[in-house]
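Peer 1: Got some structures for you, see below.
Coordinate-derived values only; no laboratory data. This structure is a prediction, so every number in the text was calculated from the model and none was measured. Cβ atoms are built from the backbone, for glycine too; each structure is taken alone.
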Structure P
């Protein structure tokens, strides 16, 4: 099921975090989401699909800053 067009309807603060080496959900997919969601923040971290583990410090910093 392709939901790419429906993301334009998201109207809440949104943080899109992707890993630079993610093959399952590549950065281009994250960039698309961030471009389609008004006001979304896009962050790329070194890592693959588990950036919360692979780049835990940077991930946590970005998440905390977003939640402030």
Structure Q
């Protein structure tokens, strides 16, 4: 995986990259390309999803939410 270039807006540490376009900090902040900075919640699940983009199948990071059952 590539190097992180994002710095946490809350604590100032460098964020760790989980997937391309999705980075996290120990304090609970995260960053994603299409939504920017956000705070993680316990019901969030981070995963890769396959999508067809310009005739190619690519894996993109997605955020899903656990449902209460």
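Peer 1: P, Q: which one has Cα extents along the principal axes in Å, as calculated, at 31, 30, 16?
Peer 2: Of the structures listed, the value fits P.
Peer 1: Now for a separate question. Work out which structure the value 1.00 belongs to, where FRET efficiency 1/(1 + (r/R0)^6) of positions 26 and 58 (r between Cβ atoms, R0 = 35 Å, to 0.05) was derived from one of P, Q.
Peer 2: P
Peer 1: Let me ask another. Among the shown structures P, Q, from which was the value 0 of helix-only ellipticity at 222 nm (-39500 (n - 2.57) for each DSSP H run of 4 or more, over all residues; to 500) calculated?
Peer 2: Among P, Q, the structure yielding 0 for helix-only ellipticity at 222 nm (-39500 (n - 2.57) for each DSSP H run of 4 or more, over all residues; to 500) is Q.
Peer 1: P, Q: which one has relative contact order in percent (Cα under 8 Å, 6 or more apart), as calculated, at 32?
Peer 2: This figure was derived from P.
Peer 1: With distance in nm of label points 7 Å out along Cα→Cβ at positions 18 and 42 as the yardstick, tell me which of P, Q scores highest.
Peer 2: By distance in nm of label points 7 Å out along Cα→Cβ at positions 18 and 42, the leading structure of P, Q is Q.
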